[in-house]
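Structures follow.
What follows draws every value from the coordinates through simple rules; no lab data is involved. Because the structure is predicted, anything quoted here is derived from the model rather than measured. Cβ atoms are built from the backbone, for glycine too; each structure is taken alone.
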Structure P
Amino acid sequence: MEFIVGYDINDFIQLIKKVIQNSAEYQKLGNRFELGGLEPFEEEFLRDDPTQLIVWGDNQEVYGWIIWHPSRVKDHGDSTPRDDTDMKILTNLIGENEEFIELHELWLREEYRGKGYGAKIFDFFENFVLERGFKHFVYYAFNPAATHLCRKRGYREEFNEQLQWHTFSKTV
C-alpha cells in the first residue's frame, strides 16, 4: 500500500466522483459528494496546502483518503473560536495551549474495511504527525469501527453528549 501526500485536488475531486457515485457509500453521504466532494472550506485549505490531503492505495486502486489540518485548543487554527464544550474536551485530552493536528476526515472504502487497513493508516498517520513536529493529533469520530480502532490503539477519549461524537487524542 502506498501513501500519496499532497494528492492533486482536481484529480481528487474526479476520483471521489468515480469511486463513490454509484456505491452504497454515496447514498449515505447524500449531497456532499454531488458538489465535487469537498466542502468550500476544505477545498480552500487543500488548495493552500496540498499536503493536507493523503490518498492511499496501490497502482490499480484507491482505498481511501485522509484530510488533516493543524489546529489549536482555543480555535481551529484559523482564529475561528471553538465552542466551550469542545475546548473543555480538548483541554482535558491534550492541555490548554497545545497545538495539534486534527485528522479532519478519514475515509476507507467499504470493500477494504475489516482487513487491517485501518491500523496501517493510523501507523502511517502517527509517524506523519511526528515528522511534522507535532506531539498530538485529534480525531472526532462517531463511526463504530473507527471508535473501536481508536480504543484498541489506546487513544485517550472523551464523549461530546451534545453532538453525540467521540473525541480521540494520541500523543506521539
Structure Q
Amino acid sequence: MRALGIDPGSRVTGWGVVERTGSSLRSLGSGTIRLGADALPDRLARLLVECGRLLDAWRPTAVVVERNFVSQNVQSAFRLGEVRGVVLACAASAGLPVAEYSPAAVKLAAVGHGRADKESVIRGVTAVLRLAVPPPSDAADALAVALCHLQQAPLDAALARALRAARR
C-alpha cells in the first residue's frame, strides 16, 4: 500500500509518499509545491497540474489529506477549502480513494500524542520513517498524514471485514 499525503496550502503545499510493506513503513519521497503569489485561480491551476504529476510519478493507492481545522480566520479557511478541493478532485478524477484524518489523529500517528507542535511532528516523522535528513515542515506534515493512513488502514479494513462477517 502506498499513500500520497498532501498538506494543502494556498502558497506552499507539502507532499509525501509513504509505502507499507507488511509492517514496514518507508518514505519514498517528499517535498513542497511552491505556488507563489499569482492570482488564486492561477495557483489552483498550477496545483492541479502538479498533483497530477505526483499521481503519475508515484502511483499511490490512496491520497490522504488532513481534515480542515478552522480557527479564527474565515478567509484563510475558505482559501484552504479551495486548495483542498483541487487535491480531492484530482485524486477522484484519477479514480483513487481519498482518506481524511483529523489533525489530532495525524499528530498521534507521527508523535504519539495529538497536541504536538510543528517541530515535534518533524522530529517524529524523521524518527518513525528513519529519515537521514528532517524534511521541511510542510513536507513533514504531508508525510505524517500518509503515515497516519497507513497505520489506520489495516485496522479499518479488519473492522470492515468483521462487520461484513457479522451481517452474514
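When distance in nm of label points 7 Å out along Cα→Cβ at positions 127 and 159 is calculated for each of structures P, Q, structure P gives the greatest result. Consider the structures P, Q: one of them gives -0.29, -1.11, -1.33 for log10 I(q)/I(0) by the Debye sum over Cα atoms at q = 0.09, 0.18, 0.20 Å⁻¹ as calculated from the coordinates. Say which. The value was obtained from structure Q.
Consider the structures P, Q: one of them gives 3, 13, 18, 17, 21, 20, 8, 0 for P(r) over Cα pairs in 5 Å bins from 0, in percent, for residues 47-134 alone as calculated from the coordinates. Say which. Comparing all candidates, it corresponds to Q. Distance in nm of label points 7 Å out along Cα→Cβ at positions 63 and 95 was computed and gave 1.5; which structure, P, Q, did it come from? Source structure: Q.
Work out the source of 17 here, i.e. which of P, Q gives that when relative contact order in percent (Cα under 8 Å, 6 or more apart) is computed. Considering all the candidates, the number was obtained from P. When helix-only ellipticity at 222 nm (-39500 (n - 2.57) for each DSSP H run of 4 or more, over all residues; to 500) is computed for each of P, Q, the one that comes out at -18000 is Q. Out of P, Q, choose the structure whose coordinates give distance in nm of label points 7 Å out along Cα→Cβ at positions 39 and 103 equal to 3.1 when calculated. Here the read-out was taken from Q. Determine which structure produced the value 15.8 for mean count of other Cβ atoms within 10 Å over residues 7-14, calculated from the coordinates; the candidates are P, Q. The read-out was computed on structure P. Source structure of the calculated read-out (distance in nm of label points 7 Å out along Cα→Cβ at positions 15 and 151, 3.1) within P, Q: P.
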